[in-house]
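Each reported figure results from applying straightforward, stated rules to the coordinates on display, with no laboratory input. Please read these numbers as outputs of a predicted model, since none were measured by experiment. Cβ atoms are built from the backbone, for glycine too; each structure is taken alone.
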Structure P
Amino acid sequence: MTGSTHSTLPPTGDGQVFQWLLRVYWEDTDAGGVVFYANYLKFFERARTEWLRALGFGQQDLRDNVGGMFVVTDARLRYHRPARLDDQLLVTTWMQDTRRACMTIGQQARQGPSPDGELVCEASIRIGWVSAISFKPARIPPLIVKALVP
């Protein structure tokens, strides 16, 4: 995260937190039987995609009809404990910061189906909006910002 030894907590009160439950499959684990560290990036990507979908923004639709897409420009992960085969993980996603052409998203994976489950991994992911044709940075469409920012 940002050099702190404390976890980044999701917002409370009227902050918007998206929750997505997943199961750890054999393909997600390494030779030691725990989730391979890079797979948390996949879990977090899927949760961000489902968050957008729940708000009415499909990734393909954004690319085809809005003319842009989100790309990851920075990812910072912190691992707290291992997750294992058949574990359920609750992945939470929320907005940390919004700028004209990028957003920083906070994410956590917790053990079990409850938001109070033990913290497994947390991340701060910066995504940028780019033109689907040129891949040059562009301003995030206001409709998307309005939907994502509580």
Structure Q
Amino acid sequence: MTLTKNATEILNGTIESVKSILPFEISINKPSKISAPFFQESFGVLIGITGDLRGRIIIDGNEHIFSKVGETMFGMLLEGEMLESFSGELGNMIAGNLSTFVSKNGIEMDITPPTVLIGKTKMYGFEKALRLPISLQAIGTLNIILMIEG
């Protein structure tokens, strides 16, 4: 498989994963290319990808969006350490489902434990990435950043 085909599989798998995990009406907006550095504004989760493809997935949003997702999924307001823990687990769920999805298409992929990112962060160490904006009805937009190494 070529890198482009693998990247397309990862993108499609990410969309399927998000649709299966998030209990909202969602709109998938057109992906766009971004280059280093990536600026995360306030809150996110970083998960490494290993296997046939190497790279990182960042689920980027803000505290309010992650909190509303947690509240909808668990029926209670999540704050502080509980919100941080939930955010990491949300990243695990999305990346884990992605890994399962792409394995059905012949791509070996493992994920690393999540790293929760809080505050403004500037990230380097990648050449190109895709930003996949996902609008959650009445909540806001999560951006999923796919940094795939060559």
Structure R
Amino acid sequence: MLEFIRRQIDVENDIVRSLDEALKDIQNPAVKGVLRGISLDSLKHADMYASALMLLTTAPKALSQEQLERHRGLVEKHIRMEAELIEKISSMLPTVENEKVKLLLTSILEDEKRHHALLKQVLEIIVRGETITEDEWWDIIWRSTPFHGAPGG
């Protein structure tokens, strides 16, 4: 498992480098935006793999009650922000006539929905205040990740 994760970090970083290099020559804003989004997802995936690696190889440091409360407040704030974005985009989408813009907004909406669900899971874990199991971390990391780290996601 550890070797798999280390290889995936390298793959994701290769995707980021490749896309970032290609983006220099792309003029189409829709294509550029989508490819930049994929690059950022790959950067996120590399960070998530690194977090998984740390979960498997180090003992977690206990958080103080103050840190837990700060984390809870941050997550709750972002849950509210994501909910507002979902509502705004959802109400705007039916009025969009440009198919390219509609495609981009739909993609953003799906990301926001995944973020919202993921943040709710994180909040549940913080509120629960229990030690999270390895299986729970993997479930959180992969359930909301399209293509589960494969190229294109």
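Work out which structure the value -27500 belongs to, where helix-only ellipticity at 222 nm (-39500 (n - 2.57) for each DSSP H run of 4 or more, over all residues; to 500) was derived from one of P, Q, R. Matching structure: R. For distance in nm of label points 7 Å out along Cα→Cβ at positions 19 and 43, which of the structures P, Q, R scores highest? Looking at the calculated values, the largest one is Q. One of P, Q, R was used to compute Kirkwood radius over Cα pairs in Å, and the answer was 15.3. Which one was it? Derived from the structure labelled Q. If you line up P, Q, R by distance in nm of label points 7 Å out along Cα→Cβ at positions 51 and 91, the top spot, with the largest value, goes to R.
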